[in-house]
Structure 1
């Protein structure tokens, strides 16, 4: 979130949030020394981590060797960060075929499920392995149920995001382990302040999570320092209004209870 490394972000946010998302891709991963520093911060402050991994479009490529290379890359990331005991491993999966029908849809489902099965071979708890992709819930749910994995939702400013969220919360609420939340500004730039999220969507989301006793992670995926602070304030005030009491950014309703 801050223009600094993982350790610097962890130190600045350790007593403001309960969980810090670490985004890894390609060769951009923390080395052993940085992992050690992150572990020390976790032990000292109680901060937990969620690890977000991506191997790009090769994960669902038509070519077996490209898929296997992408899967192996993700497996290395998961094993490398195991020392942090992450609350979630979020796997970003390309969904460019997910809205098509026929053979392409079947191929996408097969390659995605195969990738998740190989990642489970690392010994990771299935409930901590989260699929993140933009695909209709009727396509995602069968994979969740057959493999026992969870889902990471991405919510921005579009109404379609919240329609999907309503469907998933109605069908598989216990499978939603991570919700990444951010706004999209008028120039269509993502990861902006929550002020760009329509108030009706924000009120619905927070109200639903509070009423249901949501036990997963609500991640503010906002990449500008001032806008992150603004978003934290917006969430705090909204929760206070919805719950009828005064809260602060460390309140249990804002930072959901850990999943065991």
Structure 2
């Protein structure tokens, strides 16, 4: 029987969550059966979902760039492929839940039109935690905990914040036509719109999830450490078959483009 380190098991659990997110319902049922679960379908799905549930460690920062597209165009721009929906998210789902209130920060490149010319500049787009005024139509006094601790809800709110930037009227600030979220997107936009990436050596594009409160030791604020989320241990009796399945299935899904 194979023996795995804690690091190997955590890595397998993280990859299993990625696999779970792209599987269809029937694939999830087959995978749960492969792990040795023979109960009713809903029970199998519930057990499998529980196996893939990670949790972000408190007072840690987590990268968020991987859940964003390289760039987004305003709905009326047709110089590159554009679905017109101003979709910022790429469809990937964070394989964990938060353990405290988080915010999302990002360093991006804006591309604005100014008297016929296209002007790029680096800036920040951030999304603070949810507040009651976000949902006045529901009369909620506080954002439900389940929503506050769901990374996808924060990502969707960030997407809406970016879309709001496209709605700024030129006379109020700038005529925004595109946003890049990483250097690859910035270079593509610069090439397409015949301009240059501003201060590329200092751009540091990307996004991250940050806690809204810090930890203090001896009255000194402690820095946020980038850590991987933790996952519950696999059942000992099924540990080896689960890890072997992940090691086989994950590369296959990568090659197929589903991951």
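FYI, it's all coordinate maths here, none of it is from the lab. Because the structure is predicted, anything quoted here is derived from the model rather than measured. Cβ atoms are built from the backbone, for glycine too; each structure is taken alone.
When mean count of other Cβ atoms within 10 Å over residues 13-20 is compared over structures 1, 2, which one is greatest?
Once mean count of other Cβ atoms within 10 Å over residues 13-20 is worked out for each structure, 2 has the highest.
Given a value of 15 for relative contact order in percent (Cα under 8 Å, 6 or more apart), point me to the structure among 1, 2 it was derived from.
Label of the source structure: 1.
Which one of 1, 2 has Kirkwood radius over Cα pairs in Å, for residues 181-220 alone, as calculated from the coordinates, equal to 11.0?
Computing Kirkwood radius over Cα pairs in Å, for residues 181-220 alone on every structure in 1, 2 gives 11.0 only for 1.
With distance in nm of label points 7 Å out along Cα→Cβ at positions 93 and 237 as the yardstick, tell me which of 1, 2 scores highest.
Result for distance in nm of label points 7 Å out along Cα→Cβ at positions 93 and 237 over 1, 2: largest is 1.
Computing helix-only ellipticity at 222 nm (-39500 (n - 2.57) for each DSSP H run of 4 or more, over all residues; to 500) gives -14000 for which of 1, 2?
Of the structures listed, the value fits 1.
3.6 is what came out when distance in nm of label points 7 Å out along Cα→Cβ at positions 53 and 229 was calculated for one structure; which of 1, 2 is it?
Source structure: 1.
Say we calculate distance in nm of label points 7 Å out along Cα→Cβ at positions 85 and 205 for every structure; which of 1, 2 gives the highest result?
1
For which of 1, 2 does mean count of other Cβ atoms within 10 Å over residues 61-68, calculated from the coordinates, equal 12.9? List each step's numbers first, then the result.
On the way: 1: 12.9; 2: 18.8.
Source structure: 1.
Rg and Dmax of the Cα atoms in Å computed as 18.0, 55: which structure among 1, 2?
1
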